[in-house]
Structure P
Amino acid sequence: MHDLLEDPTHVYDHIGRTTLSVLTSLLYGLRITKDGPLHPKTYFRSVKLLNEGLDPGAHPPVDSFWPRQYVPQQWAYWKR
């Protein structure tokens, strides 16, 4: 609450840091402070990259279905 009153322009950052701090303190006993070694932006960036990587269709299952490697490049969008 103090951070929201001191710097109301970065509301999203404060709420994200507070939420992450509550979760990490409950699960691991670690608090996330403004100047601490754990950065919420790094966490949220890694979660975004993980979600993009796990998105259906992001990586076609070429390895799991071996005949797909013989599809011509003009028909295979994953080879481009």
Structure Q
Amino acid sequence: MLTEYIQAAIDSINWKVMDDGSFYAEIPLLGLHINNAHLEECQCRIREMLEEHIVVSLSRHSTLPAIGGVEIVAKESV
């Protein structure tokens, strides 16, 4: 479930090359975005941001939006 969610989020990334030649990546449903001069660094950082966002959201029992039909449901421990 987690792997599928991460992959769906990565597949949903909007990429842009900015006027200055830098790279912009955005996952709109999660409000995550980054700008970096190097594509590889931009790819790495947006994935790190995604993973951190998921961990924090689940630790707070927050709802994550479904992405590409994949969702993660936080369950409270008993």
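What to note about this one:
- For distance in nm of label points 7 Å out along Cα→Cβ at positions 33 and 65 computed as 5.3, the structure of P, Q it came from: P
- When mean count of other Cβ atoms within 10 Å over residues 25-32 is computed across structures P, Q, the figure 16.1 traces back to Q.
- Label whose coordinates, when relative contact order in percent (Cα under 8 Å, 6 or more apart) is calculated, return 13 (choices P, Q): P
- Among P, Q, structure where mean count of other Cβ atoms within 10 Å over residues 1-8 as derived comes to 9.9: P
- Percent of Cα pairs over 21 Å apart - highest-scoring structure of P, Q: P
Any read-out appearing in this document is the output of simple, stated calculations on the displayed coordinates, not a laboratory observation. Remember, predicted model here, so these are calculated numbers, not experimental data. Cβ atoms are built from the backbone, for glycine too; each structure is taken alone.
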